[in-house]
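Coordinate-derived values only; no laboratory data. Quick caveat, the model's predicted, so the values are computed rather than measured. Cβ atoms are built from the backbone, for glycine too; each structure is taken alone.
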Structure P
Amino acid sequence: MLTARDRELLRWLGRLGIARTSDLMTRFGIGRTVAYRRVKTLVDYGLVERHRVLHADDGLLLATVGGLRLVNLGHLPHARVSLPQVRHAIQCAALAATLEPALSGRCLLAHREHRAAEHAAGRPIASATVGLHANGSLRLHRPDLVIGRGDFASDLLALEVELTLKSKARLDEIMRGYMRNQRIAQVRYYAAPPVSEAVRKAAKRVGADSIIEFRDPLG
């Protein structure tokens, strides 16, 4: 029988797209035994899929289509495991699990939630506008996570988990895009050298120093 906590775990997985059991433990402050029991229940009910893609890892968890619908997240797509993006997805989920419990009066939007919210609104929320598509629509760069007040109207914190080095032109483009978004108060990069140094130089080149900050990556 599903419990209220099962639904909480399922909804969080649906919001993030991909996460590990350890992330659920961190996010909800539950022990290993309880977490694995609850995950097994969700898998047995067909609400969560487990994918083992990394050596010595307990697997990646994804909400199924039915799981998403059960927790009113049917507007979000069924997440898929992409091997080139696994490390990045794991880092984003771990960061969300660490930060979200400490938020007071603020909310966190995962990347897939942010995308859906922008599509529904018909305008950028926390994205950097980096150009135009051929059809005239805005070309956007979305941060990995967004933190803000309930309406996400202003004073937003964009979080970037940056694991690979982008070109100077691309970084400059993103920095300028964030500067143009008046909703953004700060952009925080979780990056190790030399990636953080490249971002720092880009921010200086385009005058975005005041809104860019850096933290060490998790793990």
Structure Q
Amino acid sequence: MKLYADRPWRLLNQLLGDVLVVIAVYLAVRLGMAAHDKVAALAEPGRDAEAQARTVGRTMHGAAGDVHDTPVVGGAIAKPFRALASTSRDLAETAQAYQDAVERLAVLTAVVFAGLPIVIVLVIWLPRRIAWIVEASAAKRLMRAGPGATELLAVRALARQPLRRLAALGPDVVTGWKADDPAATRELADLELDELGLRVPAGLGTI
């Protein structure tokens, strides 16, 4: 698999692009974490309310137990304490539900703040990067397959390279290619590989 180009200008662009993508992903993750922490901090009042409600609930429950055994009026006196304990439990559950809702919102916020930039970066960068790796790897395999690779690359250059690039080589190159001139064939093959940032191996000839 060919991951990076041979030619310095293309290699530098690829390295710079990869580094920028890594930095962008890192910053997006950090942004998502920061957003999560900011939203999650909103749950602090809920935690305080839950702790206080549970403390009151335990106190009222204990008080109800203490007075319950009081002769004659113990049950009547304990009833308000039990009601307060029940109300405190309800308040604690409500506070817990609030915390759960805030945590879900914090997670969603983190996903949006981190995930959206990452998706945008990958949608723009990843398909092009993969396409280059596939093409460059295929070209490298082709060149290792045998001397006829330069002939095939020359034909491909004639078929798909812009006219301005072919014109820059001059008509003698095409004439030389038709006459099986190795230098002309290599020049056309190099033109095709230049688009990928690759070089024709020095020992590779033609059919």
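Computed quantities for the displayed model
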item	result
Read-out semi-axes √(5λ) of the Cα gyration tensor in Å, for residues 44-171 alone, computed value 82, 14, 7, structure in P, Q	Q
Winner on Kirkwood radius over Cα pairs in Å once structures P, Q are ranked, highest first	Q
FRET efficiency 1/(1 + (r/R0)^6) of positions 52 and 116 (r between Cβ atoms, R0 = 35 Å, to 0.05) - structure with the largest value, from P, Q	P
Entry that produces -28000 once helix-only ellipticity at 222 nm (-39500 (n - 2.57) for each DSSP H run of 4 or more, over all residues; to 500) is calculated, selected from P, Q	Q
Source structure (of P, Q) for distance in nm of label points 7 Å out along Cα→Cβ at positions 60 and 108, computed value 1.8	P
Label whose coordinates, when relative contact order in percent (Cα under 8 Å, 6 or more apart) is calculated, return 15 (choices P, Q)	P
